[in-house]
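Just below sit the structures, each encoded as structure tokens.
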Structure P
Amino acid sequence: MGTRYDVSTVPLQGGYVAKRCPVRAQNDVVRPSDPLPPSPAVERRFALGRDFEKALATRLKAARPDVVIITGETPAEREAATADAMEQGAALIAAGRLPADPIGRRVGEPDLLVRVLTSQTPAYRPVDVKHHRTLEALNALPALCSDLPDPTLEAAAENKAMSARKRRDDFLQLAHYQRMLEAARLSAVDRWGGIIGVEGEIVWHDLDAPIWRTSSSGGNQKKRSTMEIYDFEFDFRLDTIAVARQHLADASVNLLLVPVRIGECQECPWWVHCGPTLEAGAGDVSLLPGIGWRPWRIHRDHGVRDRAQLAKLDPRTAGLVASGIDVPSVLEAANGSDPSTPVTKLVGSRRPAQIARLESAGVHTAADALTLDSATASYSGSGLSSLPQQIDLARAALGPDAVYRRRGVNALQIPRADVEVDLDLENVEDGVYLWGAMVTDRGRVGVKTGYRAFVSWEVMEQEVELRAFERFWEWLVQLRTKVRAEGRTFRAYCYNATVESGHLRRLAYLNDRGAQIDEFLESEEWVDMLRVFDSQLITGKGVGLKVVAPLAGYEWPVDDPGGAESMIRYDAAVAGEDEGERDTARDWLLRYNRGDVEATLALREWMDHETSTIQSIEALNALFRNWKLP
């Protein structure tokens, strides 16, 4: 996408703008209200990030005394010092500030610049420091890593047990620095950048590799590189800022964007403005889970701007649209035909698959075809394959009940066992410090029931994390073995297995338990209650445990339960000023973790007992068919 607006007066932008919401970039200019201050969780993350960068700089200086650390009172002084160090061919440059790129409208401060060894003239690759994990259990290609004593790409080697984590925000920031190096003619011929995470080594990424799956305007999937994604996102935000500045000078100039609900809204300072705007009336369609920018734009193009208008669409027609049938053509043919004309003549006998889909939807004749909804049919060709589900989400959000069975689900199926273990972990950026387990003996096997925690309050290091994990895993294996030896059934449950499974596999490869844990995770004894719930029930809201457990009447035994609060409590539990502060924080964390496993059990019991009382979303068909929009 080329720049459509004059961006020459837009202030030079750092790397963050490309990875943040474009509406935030717009609001940063027009300032529609007083912004919210950063939350304690955000302040904590920033503070820990700064501390981690300082600690990493100390380690780097010890490993490489030749590193050039840039200092200076002003940005201009630091920029000049960085340029001088690069011109001198310094091997490593820390805390630098790249030469400004006025044409590209960029400024940037990479944490580390690593000289390219194969270049005859000074050339550099960008590296950034991030206080999070950069590696995960092997799931694709091995990660390419180098250590601090020799942090070059040329010295990197494959980690056969780990894959690189793909964090889009990190990659976009590297792409920003890459473009700046290119503008200064100080870049490598290839485009690689590195991230140093809590593991303490550089994980390298090819910024030209097509690793991001995106959708075109027609709905087709295409893989794009980080550089392609970055160029689009950065240019779009420059346009957005340019128009916002014009709007400030002349109110007749319309802003480019209106608010859309996305994942980062929760921590955005402008949610105080966007939130009420989106929630007004029947609520914007983006308030529904899973509806991001592209579906939102498709709905808007079809005149559907809120959940009420979406709920009014016809699920039967939407199912035909989603299956790829050109419903408007069918309607056009039906309009000019005798009502008794068979559907085979409307679409042609050479399309048996389409005929079968139409007939399965009750469309056998032209008269049947004319019962389809033209507004819903207009979505044909949009590529919105999830349209039927989105209509049901809107209906669930606006319907009289809090929860419904999904379309086609006649009765809930909940996997149960004689002995059930509900599991939940608590972690911080450096690792997992707590594994909590609740044992329920439904089959009277004779095992010890109740809650137990495998926890460490030591400062987090890999050895500390592994010790807590080993105690937990050995206990779980012993319990599982005992139940199986009795000829009884065993199942372990969590809510959102992506988290627990990811950490289990990562830790397994650190202590040679990979095959054992893989066998467990791939068995029917490992159950993700999020998948059990989401595949059968629909609320029109999020499906996080804190959202759905109250359906079962469960309330957490602590105030403000949530991951953000648990991070703050962990800091106090480990490094509180006195024993009383530490004990209070530890008690809160244990009660919070116990609440998570109790909530998972309560949800399962509720689903098992209420299967016949929860009505299907199909029961709302008549309500919304005759519903008058507000």
Structure Q
Amino acid sequence: MSGSGSSGQGPVARAASIVAFGICAAMVAGLIHYGQLVIADHWLGSFRWFSREFPWMAPISYGLVLVPGSALCAGIALFAGRRDWFPVAVACIVTIAAFAVLLPFPQLGRPAALVLAVGVGVAFARLVRHDTSRRARLTIRFAIASIIAVPVLALLQHRARERAEARALVGLPTPGVGSPNVILVVLDAARAKSMGFVGGRMGTTPQLNAWAASGTVFEKAFSTAPWTLPSHASMLSGLYPSEMDADWTVPIDTDHPVLPELLRDAGYATAAFVANLHYTAWDSGLERGFMHFDDYQRDWAQTIRSSSLMQTALADTLLRVPRVATLRNLLTPDLSIVPQHRYRSRLGAEVIDAFLQWQGTHPGRPYFALLNLMDPHLVTTALDEDRRRYPHDERGDEDYLAAMRYLDAEVARLLSTLQQQGTLDETIVILTSDHGELLGEHGISGHAQSVYKDVLHVPLWLRWPSGVPAGLRVTRAVTLRDLAATVLDLTGVSRGALPGASLAQAWRDTATTLSPVVAEVRQQPNPLGDYPTATGALSALFDEQMYYIQNHGTGQEQLFAYATDTGEVADLAKDAAAERLLAPWRARLARFRHRREQAGLQ
């Protein structure tokens, strides 16, 4: 009799049980998904690509799909008389939840995942056919507990991070008298060629052009890698990419000291505010040494994306382009999930505002702050997604330059705000980029897949009236590998085992040898066949006039006189006298690689 719904449960109670079960299923699905990420991180050592707030965001995100579905089932149950629709509703809800949990495993195949999910749903429905009164009580109690637990967990996580930062501040030593603040502003994917003060289009960065005269500009600064993670790691550790673990699926290792650790141990408050959540978020390893780390946002836009269902290409399309044309997407849904999960994009203004708010809470103590602004990267990513409709032509260039103009205004706002506060002249400001961007040069668009000049040539500007000359333009080729050593030199903090040379030697002693200007990139997993990295890892070696490329997979070499051949039209490796030109470069790169292999860090 109980299986037929004759337990005395009325329609409203049955409907409430179904909605409560939807809430329970959302909580369980969220926890299972979080468990998958923890296992992947523990056993595989890979990125999670999700917020640390995921344990409470995921149940909400799953609930946005499962609870409306369960409410629909509940509505049917209200008009179903005495028939118990609970097992049917459970079968539907569990099928959706199980399918969602299986979505991150593309090797299973979507049809197979659906069949398996249906099987789980039917099996679960059979388990709940009996004892409806007890079932209803337990379901509603668990649902109420879930509703309470989610906000409590969110609050506890937030409070725990606040208290950890407060304890870390209390435990800091007293910094040296007159220690300057340090701000490292990284314009993600901003190439020097598009910034006026470095020698590019003057109209693109009018405000930074004006600010440039108050500091030192390095006209030929080069990143150590053509993409984000190894470049950031190099800036903070003084290591070249081949000396550390910072790869496509491998976070930065913990074997070497990094700049924020050394400054923190010298009494600095340290903080990072990052917009690139693919490769500078907490799980990238970049967090080490930062007492305050601001990456994923605690808002609805980020929460909605915290489930596999909302990570699909279909959900991303619907969230970004909610128009009638997406009906076609619903009829042919794309349920693929990219490894680097989608997240709520963060504009440069938001990053700067977050820093300014934090900075005002630490009076009387010097700080080191890293600001990663991703606006140029975001616009080119959008273009890449629509490449078939909008190839990188002049219009693409203009979109990119529009992002640069936006950053010009925002960075100028940052500097003006610090000036109004009276702290700008007490602060070492470093403005640079982690890598450049190709907009059709060499027939390539984007970055990470080559080591041509425009993907490595980056802006570099230093300002600090007490220790950096104003109006100086350095024409020596320099590497961002030396940034960490430069900061420690200017602040007077001991560098210990951290390698590199101080760029301050560029104005103190021009005869001093700086670090070799070398860039490296490993081969990306599943590389595209028309990119240089498709056939092997690459290295590039620069001086003030020329640069040399070697493909370590094929042995192919290229040589460009970029100072005079600005369009890099002539590959001198194809010249009749190529061997005479290439031999010295080949030998220099070989010596560099040998020293790294035999002598370790230098």
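Computed from the coordinates by the stated procedures, all read-outs in this text should not be read as laboratory data. Just so we're clear, the structure is a prediction, and the values are computed from it rather than from any experiment. Cβ atoms are built from the backbone, for glycine too; each structure is taken alone.
Here are a few things to note about the model shown:
- Structures P, Q, by FRET efficiency 1/(1 + (r/R0)^6) of positions 177 and 377 (r between Cβ atoms, R0 = 41 Å, to 0.05): label with the highest value: Q
- Computed 2.8 for distance in nm of label points 7 Å out along Cα→Cβ at positions 473 and 489 - originating structure among P, Q: P
- Entry that produces 44, 38, 24 once semi-axes √(5λ) of the Cα gyration tensor in Å is calculated, selected from P, Q: P
- Taking distance in nm of label points 7 Å out along Cα→Cβ at positions 41 and 569 as the measure, the highest value among P, Q is held by Q.
- Computed 18 for relative contact order in percent (Cα under 8 Å, 6 or more apart) - originating structure among P, Q: Q
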